[in-house]
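Participant: Okay, got some structures for you below.
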Structure 1
Amino acid sequence: MKALRWHAAGDVRLDDVEEPGAPAAGFAVVDVSHCGICGSDLAEYRSGPAMISLRPHPLSGQAPPITLGHELSGRVSATGEGSAFAIGARVTADACWRCGRCDACVRGHYNLCRFGGSIGLHSDGAFAAKVVVPEYTLVALPDGVSDEAGALTEPLAVGLHALERAAVGAAEDVLVLGFGAIGAATALMARALGACPIVVEPGPRRRAKAEGLGFRTLDAGENLPRRVRRALGTGGADVVVDSTGVAALLPDAVECAKRGGRIVAVGLPSTVTSLDSRRLVLFERTLLGSLGYCHDLPKVVKMVADMRPTPLELIDQVVPLHDAARTLAELASSGDGSVKVLVDVRA
């Protein structure tokens, strides 16, 4: 079968690989329908290895070349002994590898597993016709959630986890910095929770998409905290979610929060930020990190069918697998303003 594999920075190829055989107990084979191109895939293309390890992963045993792709939907086609999933079951996947034994796993925080990793970064992923995954990662998709929507549940779970880290309540103002895939997912989930999302996005294409989806937007640029305070009339936002990964923006994110407000950092900057901690202490603001998700995918799956606008409206294009390497390279180099691109693995 064909598989889109990362070999090195700038070197992602559509290779011929063997189809997986019968899975061991605790594993399943999924026939992939759709898989989303994630910002982490683009980061690995630009300058990896970032999250990818050149050594065999302690849980998967795999090292590069690695098949990319962790935002997936598909059908179970083979299972190991004692499986709880029927052949043909429609599924998505919680991409987190976990050991189940470390302190974080025992406490239920498997996203913080000391040995953890991700499907598509630390084991072969879903930019291929078939993918082998630990059965504990599988989440069933109901009939009301399409294959395309199923491939969006993973970034939506990232957004939900960030909001839950901040304990977002109904009617609270949630300022979302950046309207890439994670920022857009966060804004959608904030609305679904009854909060009031406001989007800051400098790119005209993404900002237009945010406005087209009915989100209130504010101009990016100088004096953002002052303009946020004026726009909201409440001294700042209850919650600020920074999905940009731009290190220089974090101090502004803190200043955009009201007294007692919460700031959640979701984006991963490539450089070190400079932050005056007095701006946290003197206003009793809370700065939180948010890593992926944890037990969030089943909740998202239940919410997706009833979300308006639907997550499908985030999709800019769907490309066939044979065009995925070119598309990934173009997205990594151009930053064309797309919010979400899916790969139809069957096409």
Structure 2
Amino acid sequence: MSLAFESTVAAAGQRRTTQDVPRDRQVAYWLDLVCSLYVSIECDIPTGADLFGEVEFGHLGEIDVSHLRSNSPRVRHTQSHVGRDGDAYFLVVMLKQGRGAICQDGRMAVLGAMDLAVVDTTRPYELLFEQGAHDLVVLRIARRRLLAHVTNMEMLCATAISGQRGVGPLLAPMVAGLRPDVAALPVPTALAVSDSLMTLLGAALHALPDARGCRPSSMAQYHLARIRAYIEENVRDPCLSIGSIAAAMKISPDHLSRIFRGEPVPPSRLIWLRRLEGARRELADPRLADRGVSEIAFSWGYNDAAHFSRSFREQYGISPREWRCMHKAGAAESAATFP
């Protein structure tokens, strides 16, 4: 038996369970909630038992964090669901206990305790659980965010990331330790933890066998590392450009562009993203509340406040001033709640 429901909006930083509602409403309630937290799905009802579900959810920077327990033996995001939700995401799924499998694009990742895999919500996928019951940590990440770290994601979905080998022993405990109350962290701290998590996830995905076949040559990797390091060191310089980077690397601008061919983010956009990310962190930092929005923008290499504001809104869907005011209000509320 399967049922599907349209997504609704669920508030963050809360715990919900099917036991919160009468028995005859539990299936509809659970599906509605899961669809609102992730994407549109349908799930099987366990044979001979009532459907049980419990989830805690919150936000870590731009990452949605949830801890989910249920006894549904199978969850599906079908072709009919694809495109139904407005935004596109990657879901990072970590199985805390038991065994399960994640299927997408003809691949299947068999997961044991503390193993992870990623699925792309722009394509169908299926989750299967041995003996039905499962205990998961799920991270919902905007596609653009992960694609800024990892190439060839279409080849890496539904591939198991071991929690016991490689980067896994660093990544898995970090994911398992995320609590839905991370929303209570100060914004600069939450963003720093989010960035660290993305770096570890990117490293784990780059180490997968299907990622190795598409890596650039050793010389190209060398140049990529040098260029990225140079951008990080000089991103606040308003004169930083493709031309200035190429001159510093003693290569031509055309050669620099060829080095980035196949990378998810070209160098010009990488500069743009790093400046926006830096400004965003500082605008949310209460220690810098006395600095104006334009002052912070100019310190990150911008020379036009209007251009900065347009770029910020384009990337984050909110103006720099609205972002700052939102986090000022959040800080004041936290101070009132936790004196």
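All of the numbers you see were taken from the coordinates with simple rules; none came from a lab. Bear in mind that the values here come from a model prediction, so they are computed numbers and not experimental data. Cβ atoms are built from the backbone, for glycine too; each structure is taken alone.
Participant: Thinking only about mean projected area of the Cα convex hull in nm², which of 1, 2 has the largest value?
Facilitator: By mean projected area of the Cα convex hull in nm², the leading structure of 1, 2 is 2.
Participant: A value of -12500 was computed for helix-only ellipticity at 222 nm (-39500 (n - 2.57) for each DSSP H run of 4 or more, over all residues; to 500); which of 1, 2 is the source structure?
Facilitator: The correct label is 2.
Participant: Upon calculation of percent of Cα pairs over 24 Å apart, for residues 140-291 alone from the atomic coordinates, which of the structures 1, 2 produces 27?
Facilitator: Working through the options, I get structure 1.
Participant: Okay, next question. One of 1, 2 was used to calculate distance in nm of label points 7 Å out along Cα→Cβ at positions 36 and 308, giving 3.7; which?
Facilitator: 2
Participant: Can you tell which of 1, 2 yields 18 when relative contact order in percent (Cα under 8 Å, 6 or more apart) is derived from it?
Facilitator: That value comes from structure 1.
Participant: Then there's this: Here distance in nm of label points 7 Å out along Cα→Cβ at positions 284 and 300 has been calculated and equals 3.4, so which of 1, 2 was it run on?
Facilitator: Value 3.4 for distance in nm of label points 7 Å out along Cα→Cβ at positions 284 and 300 corresponds to 1 out of 1, 2.
Participant: Between structures 1, 2, where is distance in nm of label points 7 Å out along Cα→Cβ at positions 44 and 236 highest?
Facilitator: The maximum falls on structure 2.
Participant: Figure out for me which of the structures 1, 2 the number -0.53, -1.24 belongs to, where log10 I(q)/I(0) by the Debye sum over Cα atoms at q = 0.12, 0.20 Å⁻¹, for residues 204-315 alone was derived from the coordinates.
Facilitator: Label of the originating structure: 1.
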